[in-house]
Structure P
Amino acid sequence: MIVYWFRRRRYLRFTRHVAGAIRRRLIRVVALFIALFVVHVAAMMAVEGFELVDAAWLTITTATTVGYGDIYASTPLGRLATVLCMYLFGIFLLAQAASDLFDYRALRRERRRRGEFKWRNMKDHLLIINVPAQDADSYLARLVHQVRQTPSLADIPVQLLTPHYADGLPPELVDAGVIHYNGVAENSDNLAAANAASARYVLVIADEPFDGRSDSHTYDILSRLRGLHAKNEIVVAEVVDDANRTRILGAGANTVLRPLRAYPEMVVRALAAPGVEQVLENLFTHDADHLMRFDVDFRDLRWADVIVSFVQGGAGVPMGYVGVDGVNTNPPPAHMCTGSGIITLIDEQLEVGRELVEACLRSARPAA
């Protein structure tokens, strides 16, 4: 790790030095070309008697090797000035400027690929901080895919802040329009470089989903965000230890959720509709609101009547039923249901048994 750190620092110094050298050389070349341009224009006006516009036109067409031939130097002194200023020096300087420009653009592309480029004008974006320690590529691909499938997030720019992709992002993330800044988030300069203060959404991922120390890293990152006076609309943070939820919320997160690597969709739900993730998380535990299935037969009941009878009878909120074609979830209110089981969401304080469910189904039948 230490060797990698030193190598990276040396590479960054090298790229910054090269970029600075190219910029300085390009500025010098452009300045020399402008000076030659002015000298040649002045010579054409003095020696050939051209107007300013004609002298400038001759200089431009000569330097760019277009040479229309409509205007040309006819005196020996004028031709000598053209050979010296344009043919010997001007065309060479123009070629040198084009070469330096290509080199600079290539270096910028390489820095973007490696996550060393600062996107200074980026704002209102989704900033994803950290990546999972295992299977990061597949997790991020699914996460970004869900972001693009969500109408309210479909067009939002996505940026990563992580040292995980020092050699460039995977192709599937590049194709999805994801960019990244290479660095650890436990550094305020890196957060500023990733435009964390101007991000609309911030997602802090726990790198180790079963290590409580990840919560300390998350707390530090949120504290640094607050130090940048960030005004993010939604900040979602993964919390490994439930005991740290209040602490993470106090540090600046709008919502917290457990790391669920198999369901990045839950993270996107938390971004698009905060609070939904709490309902979804409760469904996974029996000591909170939970789903239960009761195997009971019923025929020709309107789904809206089933919901009303269950809610009024204290049997929870029906979420679906088991029919001949499998499980039907959240059918339309007017849907006529026939099945052998019903799935209902029950409050943790309710005690619901088969007898109560059967009574609710009987009350859902229309009056004769």
Structure Q
Amino acid sequence: MLWQNPCVPETRILEVADDEIKDAVVAACALLRAGEIVALPTETVYGLAADAFNPAAVAKVFAAKERPSFDPLIIHIAARGDLKNVAIVPDDIAETVDKLTKAFWPGPLTLILPKHPAVPDLVSSGLPTVAVRQSAHPVFRAVNKELGRPLAAPSANRFGRISPTSASAVMKELGGRIPLIVDAGACAEGVESTIISIEPRVGKKPIFRLHRAGPITKEQLQEFGKIEKFREIQATAPQAPGQLASHYAPLTPLILLENPADFVPETGKKYGLLSYTGDDDGPYVTLHDWDVIESLSPGSGKLAEAAIRLFFVMRLLDEAGLDAIIAEPVSETGLGVAIMDRLRRAAANF
């Protein structure tokens, strides 16, 4: 039986414009102060926010998402100076943390650091570390600042499902489970934040361990440290958010077809293609008489556009009544690493 919040007779969507967000901030903060959970836009995907210092509110996030308690959450802070309230930055990486936060905050970079005692164990799933970032979205930042407390905010979807990049996608996932969705339109980045931890090295650049690929790329991070292992082997018990092997998955089976010659369609089944560019003469488009073709970057092959459209296109195909979705790979450079990470996790159970 799906979890239903008895305190939510219906989910309200509050639309906002960039220049008029006051009413949305007031409404969201009133609910958050009352221990409720609210869906808010970020620059990456929509997040399901709760007061990070309120364990009862955080528990509602896990319940609404049907998320296992061993999968930790990301804490969002309103300003760089608030980092000291949720994390303890060791002296040997303090300079590196300062450089990274100045370069990438506010923005889609999450740092894993030793947890401050004020952070409830539920947020970090009992780990001694906590994942922290500062969102660049004006609505999320305004709510964060007005509330005056950090926000725990994973993606606003049911656990393991496709992350939402619009308010309508949040409603499909969590309608009736949460009281409010603040609608500020589509998300700018389209994939979740990059997550790293930092290991110091005497006299050399620090080592960055990548826990999740995202909009901040390997190439950008290499200016500040060395990426020792870019595609991390998945652990049974995650050490950071978004590490589980199966994640971001549609209900329709998704197959990542890295070699077109491996595709053997079954008679009578309906197949859809998740194409990179959708070119009519491309090796994947011409491979089969597809029932549906959706493109990540129609005609242009731009990774930034593909990242923004990834979850939107995946959701379209999931709702198309197909027997299987066949996904075409993209080049694993820059944002392509994050896109391929999501596609591999979406295909992990099939």
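For the read-out Cα extents along the principal axes in Å, a value of 58, 58, 40 was computed from one structure; give its label from P, Q.
Working: P: 114, 53, 32; Q: 58, 58, 40.
The correct label is Q.
Upon calculation of helix-only ellipticity at 222 nm (-39500 (n - 2.57) for each DSSP H run of 4 or more, over all residues; to 500) from the atomic coordinates, which of the structures P, Q produces -14500? Please list the in-between numbers first.
On the way: P: -14500; Q: -7500.
Answer by label: P.
Here relative contact order in percent (Cα under 8 Å, 6 or more apart) has been calculated and equals 10, so which of P, Q was it run on?
Traced to structure P.
Looking at structures P, Q, which one was distance in nm of label points 7 Å out along Cα→Cβ at positions 154 and 178 calculated from, given that it came out as 1.2?
The value was obtained from structure Q.
Of the structures P, Q, report the one carrying the highest value of mean count of other Cβ atoms within 10 Å over residues 162-169.
Q
Out of P, Q, choose the structure whose coordinates give Cα extents along the principal axes in Å, for residues 26-145 alone equal to 38, 31, 21 when calculated.
The structure behind it is Q.
Read-outs throughout are calculated quantities, based only on the coordinates presented, and are distinct from any laboratory measurement. In this text the structure is predicted, and so the values were computed from the model without any measurement. Cβ atoms are built from the backbone, for glycine too; each structure is taken alone.
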